[in-house]
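So, here's a batch of structures to check.
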Structure 1
Amino acid sequence: MTLAKLSEQYFRHLAVERGMAKNTLLAYRRDIGRYLEFLAGRKVSSVDSITELLVGDFAQSLGQVNGLAQSSVARILSSVRGLHKFWLIEGVTEYDPSAVVKPPKQRRHLPKALDLDQVMSLLDAVGSMPSEDSNVADDPIRLRDRALVELMFACGGRISEVLALDLDDFNEDGMIRLFGKGSKERMVPIGKFSKILIDMYRTRVRPVLAANGKGTPAMFLNQRGSRLSRQSAWSIISKAAEVAGLGPEISPHTLRHSFATLILERGMDVRQVQELLGHASVTTTQIYTKVSVDQLRETHANAHPRARR
């Protein structure tokens, strides 16, 4: 059986038995596709011909690709190791040639986070907070955009999770249902301001947009009545960040970082934040505690008369 067909068995395993999300599965396909191209370039067509040296050469080749971050190299190698482990468990191979190949050590980058004033500047740049009796007919898209960005900051969801929201994922108690990695479901509160905007958008703007489409349960729609895309959401935030003078590096993920950092600063337990963010491990969430500790240290150094010489 060819390497491509053996790889397809692994992809089916990820999709069916592990319930891997579509976007994650696509990433695995890209990573392993890169590996298969490398093997084809070395004239390797049999799984029994793959050696530790070959896998090591592949890892080394990744390190020589310009613009490929260490985190990307580590992710690709993780995909390859998962493939070989699967082949070993299924009896396709008798040993795992990837087991001794270690990913590069990653430098731990602290996530960028906005303070509350910067978040408010970003929200205002997207669109002003309308009142209940204001006329939104002249610029309904700005209300949609403000509702979207306000919700992202209110719930701390990934952009893919927020854009995947359907009408039925919202309830009247101000809670939403998000589906995270591996289709894991969690309920998250969205707060007063976000709920007001969502209700206004849902009743006064969404029906107008939906009339241009063929019918979809999606909450956030584009002007053609279809589900809003990731590219559109990025553009909304990037343009608002430029208007607010926050710099070009602001992204949807910046709002997620800001959400986590600000609620930790205000005393929420890290385990509760883990639940809200949908992290599988609390270790992932703890990076935000490092951000807060660094800010606390800097504040102390500036304020205490004997903190600095």
Structure 2
Amino acid sequence: MKKLIITAGDLWSDIDILACALAYEQLLRLEGKDARAVLTAPLNLTVTKDIRDLGLDFEQEFHYDNNKVEFIVVDISLPQYYAKFVDLNKVVEVFDHHFYDELGDLKARLGNSCHIEKVGACATLIWEEFQKRGFSKQISPLNALLIYTAIISNTLNFKAGVTTDRDIKASEELIKIANPPHDWKQRYYEQIEESIMKDPITNMQLDTKIIDLKSGSIAITQIELWDSSRFFKSNSDILDNFLYSQDTKFAFITSPSINKGCNYLYALNSQSEELLKSIWPELEFKNKIAQTKKLYLRKEILPLLLNL
């Protein structure tokens, strides 16, 4: 029997990837299979100090004989972003919640082993596998907590448009097993904010995407915080310098503020403000800052911009 390697991409490992990999490793082992989570990309700031202190067990280097392994990829479906050690011909299963037109060949080859479904968090799919396969009572409290946290992170505490009833149901079931502290969600986002403030420029650059619009290129930075308003108001010089350094016609930072249930937007210039107003006419910018009426993930904003 070949060893099953659960892995993801090369750039970073976020909380969703981590939860999927560790929990699915446990599920496969419960089924008597030889499985190991191997995440060679660094953990990003969504894996907070509290989570890192839980005693995470996974390998950070791939050192196996390629002839004796098969690969399961989680939270990433486009092959060009897989970890470099992944042999595409030996990928036997994929879990993801992102949809791409380019996945036709992958879906055709893997068939029912290609699990790409519209849910808020990929980790929701892994929990559903525990249930389908009769091992929901055996999941460890640690893996239950990781999946629960991944769902919170990916759905912005269930307020993002990508949230589904499946995510909510999974979280309600998992919280009973994980039994997190009452302030777990607040601590989670506050620790992300603390990590950002240790090196805001690097952390913002790691989560910036530049895309081409009909009217010019735009840099969009996303940072998820417990209190985005406080962060924006106290760091205007840093934010201005960062946005100018992107060297694009338009640029803005979008920061879901979990405690307020909205996004705060910080715009590079008046052109960027007007561009955002073309999506949300009700926006009122003051000192480059505006507030949306509800929470948005960047992946929800991008289609709005591309349709202008």
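Coordinate-derived values only; no laboratory data. Quick caveat: nothing in here was measured; it's all calculated off a predicted structure. Cβ atoms are built from the backbone, for glycine too; each structure is taken alone.
Can you spot which of 1, 2 the value 7.4 was calculated from, given it is mean projected area of the Cα convex hull in nm², for residues 16-111 alone? Spell out each step's value before the answer.
Numbers: 1: 7.4; 2: 7.0.
This figure was derived from 1.
Work out distance in nm of label points 7 Å out along Cα→Cβ at positions 184 and 264 for each of structures 1, 2, then name the structure with the largest result.
Details: 1: 1.7; 2: 2.7.
Evaluating distance in nm of label points 7 Å out along Cα→Cβ at positions 184 and 264 on every structure, the highest lands on 2.
As an exercise: relative contact order in percent (Cα under 8 Å, 6 or more apart), calculated from one structure in 1, 2, equals 16. Which structure is it? Only structure 1 yields this read-out. When distance in nm of label points 7 Å out along Cα→Cβ at positions 96 and 120 is computed across structures 1, 2, the figure 5.2 traces back to 1.
For which of the structures 1, 2 does the calculation of percent of Cα pairs over 20 Å apart, for residues 192-271 alone return 53? It was calculated from structure 1. Out of 1, 2, which structure matches 1.6 when distance in nm of label points 7 Å out along Cα→Cβ at positions 128 and 240 is calculated? Traced to structure 1. Where does the value -17500 come from, among 1, 2, when helix-only ellipticity at 222 nm (-39500 (n - 2.57) for each DSSP H run of 4 or more, over all residues; to 500) is the thing being computed? Here the read-out was taken from 1.
For the read-out log10 I(q)/I(0) by the Debye sum over Cα atoms at q = 0.14, 0.15, 0.26, 0.29 Å⁻¹, for residues 72-143 alone, a value of -0.65, -0.68, -1.11, -1.21 was computed from one structure; give its label from 1, 2.
Working: 1: -0.65, -0.68, -1.11, -1.21; 2: -0.47, -0.54, -1.23, -1.38.
This value belongs to structure 1.
The value 35, 22, 18 for semi-axes √(5λ) of the Cα gyration tensor in Å was derived from one model only; which of 1, 2 is it? Working through the options, I get structure 2.
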